[in-house]
Structure 1
Amino acid sequence: MADAVHLELDLLDITTLAALSACQLLPRGQLLADVLPRRLFVRLRRHLNYVRQSLPAWMEAAGVGGSRGGSTLYAAEYLFNAIAGDWERKRPVYVLLMVNSLTESDVVARGTPVLDLYLAQEADRAGKQLAAVELVEEHCLPLNSMNLSQVCHFVIILSSLLSSLSLGL
C-alpha cells in the first residue's frame, strides 16, 4: 500500500485554492465587460440571472438543499455564489467553464465531487500524504494563454447551445 497520493494539485490545501482563484481573475482594475463584446457580455449576464432564478427549482427537483423552501433558496444562493461569485472579474475562459458547469444536470450531480477532489478526500481520510505534481502557475498557464478571440468563439458556441436548451441566453 502506498503512503502518499500524488495528484495534479492538492485541492485540500487552502493556499492552492487561493492561488487557483487568483489565477482566474483578470488583471487588477479590469472587468469582463471591458474585454468581451458588449452583446456577448449582456447574454452572459442574462443567462446567469436565469440560472440564479432557476437554481432553487433545480435543487428542489433533485432533492438537494433542504426540505423547506427557505433553506432551498438559501442553499441555491450559496451554490450560485460559490460557483459564479465574482464572475465579472474572471478571465473569459474561466467564465466559459463556469457557465458550462451551471446546468440543471450539473447542479443535480453537485453532491459528487470531481475525481481529483474525491481522491484527495479519500487519501486524507485514510491518513495518506498528499502531494501535487504541478504548481498552480503551471496549471493555469494553458488556459490563461488562450487569446480572446478563441475564447469568445467558444463562449458564443456555448451560449447558442444553452439558449436552445433553456432559453436562458
Structure 2
Amino acid sequence: MIDAKYLDEIKEREQAATSGPWEVKVKGNTVESHQVMSQGNEPICSAISPKTKNAQFIAHARTDIPALIAEVERLTRKLVNQNRRILNRESKKDQQINELKEKLKEVQKELEKYHKTEQWLDDINNPLEPIKVQSALNSEIMKLDYLREHKPEYISELDGTIIAALLFVQQAQEQEK
C-alpha cells in the first residue's frame, strides 16, 4: 500500500528527473544498443540491450509516473470526500436518534402525567384490552422492521413514539394485574 510519505518520495524523484518526454534511440555501428534520450538529446540511460523492452519502459516512465501520481492523488481525494460524506451522514443519524430519544422521554413523561390523573380510555377494564394493545404493538414493530429494511427514508419520529406509548400502556396494564 502506498502511504502519503512514499507517494511524496516518488513525486520528489519524478520532479528531480530530467524533464520529458523521453525517447528511445538506436546507437552503434557494429553492436547495436539502445539509449534513452531527453527532448534536448540529453542521454538519460545508455547501453541498453535491444533484446529487452527496458528502454521503452524507461523512456515511458517519464510520462507514465506523473500520470499515475495524478491518478493516485485524484482517487485519494475522492476517497477522502466520500469518507467525509459518510461521517456526516452518520453524525446526522446519531443526532436524529438522540432527538428521537429526547422526544420519547417527553412522551413518556406526558404518559406518566396522564396515567397519574387516571384519564384512561373508557374501555381500559375490558379483558380484551391487553390483547388489543399487544396486537397494535406487534403491528407497529413489524411495520418499523419493514421500513428499516426496505424504505428507511419513510421512518418518522411518530413510529418510535407510537411504539413507546404502546409499551408504556402494556407495562401499566401488567402492573395493574
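What follows is calculated from the coordinates using simple rules that are stated; it is not laboratory data. Everything quoted here is computed from the prediction, not taken from an experiment. Cβ atoms are built from the backbone, for glycine too; each structure is taken alone.
Thinking of 1, 2, which structure, once mean count of other Cβ atoms within 10 Å over residues 93-100 is computed, gives back 11.5?
Working: 1: 19.8; 2: 11.5.
That value comes from structure 2.
Can you tell which of 1, 2 yields -24000 when helix-only ellipticity at 222 nm (-39500 (n - 2.57) for each DSSP H run of 4 or more, over all residues; to 500) is derived from it? Write down the numbers at each step before the final one.
On the way: 1: -20000; 2: -24000.
The correct label is 2.
Work out relative contact order in percent (Cα under 8 Å, 6 or more apart) for each of structures 1, 2, then name the structure with the largest result.
Values: 1: 43; 2: 14.
With respect to relative contact order in percent (Cα under 8 Å, 6 or more apart), the highest-scoring structure among 1, 2 is 1.
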